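Participant: Multiple structures follow.
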Structure I
Amino acid sequence: MTLTQQTAPYAHWEYVHPETGDRLRIIPERGGIVSEWRCGEREVLYFDQERYADPAKSIRGGIPVLFPICGNLPGDLLQVNGVDHTLKQHGFARNLPWQLQLLDDQSGVRLSLSSTDDTLAAYPFAFVVEMEVRPVAMALEISTTIHNRSDQPMPFSFGLHPYFNVSDLAQTRLTGLAERCLNHLEMADAATDEQLSRLPEGVDFLCRPAGDVTLIDDVTGAQLQLQHQEPMDLTVVWTEPPRKMVCLEPWTGPRQSLVSGDRKLVLEPGTQQTVACRYAVS
């Protein structure tokens, strides 16, 4: 079977590509997270199983989904039609149960999330999010369609927060980023090279679009390239030492986008938008 339910090393669904044998592990009930991606003999994603075992803690690893915001809002409040709604950092998609199904051609899986009474209290829009995840030759393609099922224009941001394994943060490089960035730790403009020199100390910064971004592990020579597609072409880099991982995140809009209007996406009632990216390994 291409998609099977497994109990070890933790409860998950396992997808195995029928031709390449590449494997995904997915936990739909915990934010629709893809927890592992094995490409050939390489486990590409970092996943903290011990932390995951404690449901009171946020997940560290896999590919968390950021919706309907990326980052946070001032006071964690979203005002719609004069009413304040509490919407916490990165939104709620990463904490809710998703639906999982095999794609018709068996090339990957589809994860779906729909609005509920609880989401409407935080974000007063009816929506459906459908994310298709396909392991292809030496790459992972992720395409997400957001549907506005409400009767008013729906503002949103969308992003992914994938954690990638590295051997040593002190021997890890990133190329292809813009020269300047926004240092999230200080919310101030900074030189990207300076931030990259601090990977082993812990960084959190955002770069505007400048093309594909490559993560290089100088210990093993392994590379991973984030290939953006507009409008999900902002790049966030985050490290949390001593964890041997780098988060290389595509976002559609920066922090507070729904308040500032900076790269805010808006769907008219009954319409939809697809955002996509690709991670290639070598």
Structure II
Amino acid sequence: MFLSKANRRSFLAASCVGVAASFSAKQGDAARAAPSFSLGIQMFSLRGYPVDEALQHAKDLGFSHVEFYPKMFSVNSDAAAIHDMNNKIKGLGLTVSAHGVNRLTKDADANRKLFEFAQAAGIQTITADPDPESFDNLDELVKEFNIRIAIHNHGPRHRYNKVVDVLEAIEKHDERIGACADLGHYIRSGERPVEVIRLLKGRLYGIHLKDFAEMKDKAEGVILGQGFIDAPAVMTALVQVGFPKDGALSIEYEKNRENPLNDIRECVRVMKEAMAQV
């Protein structure tokens, strides 16, 4: 059966509602053995510090892994720079969960260079904003390198605004092409964090734990739990959907660039209390 683009979006949206209803009916089933999630940080949260200081803060704040952003760990790094960074991370007892957000285009050579960088750096998930023209090439690259692409949403007016936009983009592509759900930007887009997680079941490889005070485009960022993030419910949903143990579960706190440590510390407390409940 042929569906127009508009009808296909309607079909996907209706399917999303069905999936959400199915999960709601199974709230009690989340008690199955929960994986031992580890908590990381999107290093954009620590962008006000030099990289070595930022990594030390990440360790001191109690994170297990870091998700780099390109300005802190460039995809153009040579072999020596990658080796040096890997040694720094290992020396602090950290691991790298993901890298992004990276733009992907129809430029196959540039896309390959990004995958080669990720492979050399030991990165399993590339957080990305891929152009529609890039997907055929990405199908080939995720198979060749066995590295995942996680599409990052960026709120109203962005091409990946709603969950249905991501689902439509990935529906005919390799299962290693999935989503990094920025829960804060989904809040800005008027979508509930727990519903987002449930709807992306099976293709969810990253989470940006971010909160906003209001469900509107221009909203104020807040400490986790002070807006629309119900941390225990988020963790329960991640168990329900089988979020991978090596997925990038990253706190991202964008306020107070010059001195964010106390606020991030409170976000860590909120999430670790929630993680202890699942």
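Participant: If helix-only ellipticity at 222 nm (-39500 (n - 2.57) for each DSSP H run of 4 or more, over all residues; to 500) comes out at -1000 when worked out from the coordinates, which of I, II was used?
Facilitator: I
Participant: Can you rank I, II by mean count of other Cβ atoms within 10 Å over residues 93-100 and just name the one with the largest value?
Facilitator: If we compare mean count of other Cβ atoms within 10 Å over residues 93-100 over I, II, the biggest value is for II.
Participant: Here distance in nm of label points 7 Å out along Cα→Cβ at positions 197 and 229 was calculated and came to 1.1; which of the structures I, II was it taken from?
Facilitator: II
Participant: Tell me which structure, out of I, II, gives 2.5 once distance in nm of label points 7 Å out along Cα→Cβ at positions 53 and 269 is calculated.
Facilitator: It was calculated from structure II.
Values in this text are rule-based calculations from the coordinates and carry no lab data. Note that the structure is a prediction, hence the values are computed from the model and not measured. Cβ atoms are built from the backbone, for glycine too; each structure is taken alone.
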